[in-house]
Structure P
Amino acid sequence: MDYSTFLKMIHNEIEHTSRPAGRHQIIRFMKPHQYWDCLDQLRKMKSSLSKLQYIRASHLIKALIVPLPSSARLIHSHNEVIIEQDTKIKVHSASARIPKPESSLGVPWGVKQIRAPKAWSTSTGHKIKIAVIDTGADYQHPDLRHSLARGINLLNRNMLPLDDNGHGTHIAGTIAAANSMEGIIGVAPRSVIYPVKAFDNQGSAYVSDIILGIDWCVRNRVDIINMSFGMRTKSKALLDVVNRATKQGIVIVASSGNDGKRRSIDYPARYAQTISVGASDENRQIADFSNRGPHVDIYAPGKNINSCWVQGRYHEMSGTSMATSHVSGAIALLMAEKPGLSPDEIKNLIRKTATPLRSRKATRGAEQGGELHALRLLREGMKL
C-alpha cells in the first residue's frame, strides 16, 4: 500500500469536509507492520500537510483515529485496512437532584450497604490506580483534593480534565472521596482516581474517544477502569481495545444501562471481558430503571446516591453509573491487599460473594444475580 498517497487523500478529505465536532473514522490495519509503516509515514508528512496533525493513533489496536464523517470516501474496500464509523455514546445517569443538607455528609447509604466500612480496618484501597473515563473531575472539591491524579483531557490535551458536567465528579466521589471530618467517604478512600475526560458537558462522547482513553490507561498502567456509560450498538474496535486492556491485567467495570430491560444490556458492559453492573435500591431489589438479566454480573447501590458534585457541592444521582462506581471501589479494596489477581478471578469472586437480591413478586424468577458485598469479597479474595 502506498501510505503517502493514502495520507494525502485523508489530508484532502479533512481539508474539504465539514464534519460534526468529535466524530471520526476508525482506520484499523490488518497487520501490525502496516500500522507502524503508515505511522512512520504520517510523522514524516505532518510538517508539510497541516491537517494530518488532527489524526490520533491507538497503538493498542493498531488504529488511526481520523476526524472525518461517514460521508467521507476513503479506501473502504482495500484489503489492508478496516474502516469503522464512529458512534455516539452517553453516560448512564437517570436523574440528579440536590440532597437535603442533613444527608449530605458522612458515609453514604450505598457505601454502608455493601459493607465497605467494615473492610476499612483491613484495606482502604491504598494506591490502587482507578481510571474514570467520564466527564472529568472537580479538582477543587474538598472531598477529592487528595484522591485525584492528573489524568488526561482527551477533548483538550492542554487542559486538566476538569468536569463541566458533574457526572465524573459524582463517580469519583463514590469511589474515593476522603473527607471524614466534614464531607463524605467513598468505598476506597485511599485509592487514586485518574480522570480521563472523554465526555463533554452534555455527557456525550464518541467510541473513538473511549478507544483513545483506554489506550492511555494501558500506557499509564492503571489497575481498574470505571466505564459508567454505554450504547446499544456493537463496535468491533471498542471490543478489541477492551479485550487487549483486559489481557494486560486491567479490570474493566461497566454499567448495564438505564432502560429497564429484562434480557439485554448496553455495550461495552455486554462484552464478556467487562464486569457488568446493574443498579439496586435500599431494599436490595433491582432498581426499576436498571437493565437486568443474565448479562449482568453484579448489582450495586444505584438509586438516590449522594456523592460529590462540581463547585464543591453534593448531588443525589440515580443510575447504573452510580452502581458501577461502588463496584470499582470494592475491587480496589481487594487489589490493594491481593495484587496479581486476574480480571476473570476478580469477576468470579464478585459473583461468588454477592448477597442474594430480594425479588419483587411480579418479577420473581426473571431476575438473576446478587448485590455486591465488599467485605465478603475482600475476605474471600485474601484466601486465594
Structure Q
Amino acid sequence: MKRDICAIVVELALLLQDPESYKTFLAYRGPGAQGLLDILQDVLDLDAFAVVKPLICKALLRLCRASGLYPRCFVLTELEKIGDQVAAGGFGDIWKGVIHKRSVCVKVMRLFKDSDIQALLKEFGREALIWRQFCHPNLLPFFGVYYLGNRLCLVSPWMENGTITEFLRDEPDADRLSLILDVALGLQYLHEQNVVHGDLKAINILVTPSQRACIGDFGLASIINTMSVRFTHSTGNVRGGTARYQAPELFKGIPSHFGSDVYAFACTCYEILTGRVPFHELPNDVTVMFKVIEGNRPSRPEACSGTAALDSLWKLLETCWDGEAEKRPNAAQIVKRLEGLSLRGSTAASATDWDEKFTSKFRRSLHDKPLLPSVAQIERLIFGDGESSV
C-alpha cells in the first residue's frame, strides 16, 4: 500500500507540473472535482511527501477556487446555535457558537452587497484550505466550515482568555517570555510547512486555557512552493498586513516572506512586553511607514531594561528588525536563542486545550473510505460485475 501511494503521489506531482495536464485538472467540475479534492486532501493528511506538499496544496486551492467546492471532510453540520456577536473585522464578524455543549468561535463572512458573495467565498475558502493543513499546539486548530444561508463560516475553538493583549491586561504577572516562545514555536512550524503568515500581531494571537499562546487568523497566509513558483492568495497586489508590523522591504512592493514574518514577530514581542503597539507615539500608519523606511525601529522602554535576560531579549528583537532581510534570524534560530542559556525560556506544561474530536482532521480519520480502492473494486472497474466485461 505504501509503495502504491508513493507511486500515485509521484504521478500526481508530474501531472501538476505539466501545463496541459494542469489545465485539464482545473477544468473539472461537479462530482469529478469533488473526488479530486477529496483525494488531494487525503494525500495531504498523510503528513508525508514534504517536498511535493506545497505543490499539492496549491492544486487543492486552485481547484477549490475554480469549482466552488471543498473536500467533504471540511463541512460541519452539527453547529447547534450561534449566540451573540462578540467582535467585528474587515471581512468577517466573530460570533460565539455551540457544538455538543462546547463553545466555539464562528467567523462569519460579512456581506456588503450581493456582488461580494463570490469574491468573499473564495477568500474565506482559501483561508480555510490553508488553515486546515496545520496541526500544532501553538496554532489555533480548524474545526471546519459551516454554511449559514449563503454565508460561509469558519469554526474554531472558543478561547475564553481572548487575545494575548486582553489576557496580559487581566494577568499582568503572566510569564511573557513563555508566551513569546510559544509564538516563536508556532512561527517555526508555519515556516517548516513553507507557509508565510503575513499578518502576525498581538491581536491575531490567542491564549489557551492552559495559558499557551497560539497563532490564528490565516487570511493573509501564503505558501512557498518549493517545486515551482511562489503563489499567494491573489494574482493582484499580494501585500497585506498592518503597517506598524511590516518590514521595510514590504513598503517597496516586495511580497511577504519568511523574513518579514520574523520582523513582525519582533514587533509582536514588543507589544507583549510593553502592552503598546509598535510606534504608539506616532499618529498614523503613513508616518510609521516613512520612519521604518528611514531605518527607525520601536524605541526601547524602561520595562525592557535592567536585567541580563532583558538585554539579551532586546538584542534578539534588534536582529529581527534588521533592515536587510537576509541578516535576520530564521524562526528556528529564534527558538534556539529563546531556549538558550541567556534566556532559558520554557513553554507552559502540555495540556489538552481543545477537543481533538471536533477537528476536521480527526473527523476525516473516522471515515471508512480508504485512500486507494481495493483489488476487488479495481477488478469490478475493469471487468464489470461478472456478467459482462469492459
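Structure notes:
- Among candidates P, Q, the computation of percent of Cα pairs over 33 Å apart that gave 36 used structure Q.
- Structure responsible for -8500, with helix-only ellipticity at 222 nm (-39500 (n - 2.57) for each DSSP H run of 4 or more, over all residues; to 500) calculated and labels P, Q on offer: P
- Once distance in nm of label points 7 Å out along Cα→Cβ at positions 22 and 62 is evaluated on every structure in P, Q, the highest one turns out to be P.
- For Cα Rg over 2.2 N^0.38 Å, for residues 118-189 alone computed as 1.37, the structure of P, Q it came from: Q
- Winner on relative contact order in percent (Cα under 8 Å, 6 or more apart) once structures P, Q are ranked, highest first: P
- Which of P, Q leads on volume of the Cα convex hull per residue in Å³, for residues 158-261 alone, largest value: P
Every read-out reported here was derived from the displayed coordinates using simple, explicitly stated rules and does not represent laboratory data. Please read these numbers as outputs of a predicted model, since none were measured by experiment. Cβ atoms are built from the backbone, for glycine too; each structure is taken alone.
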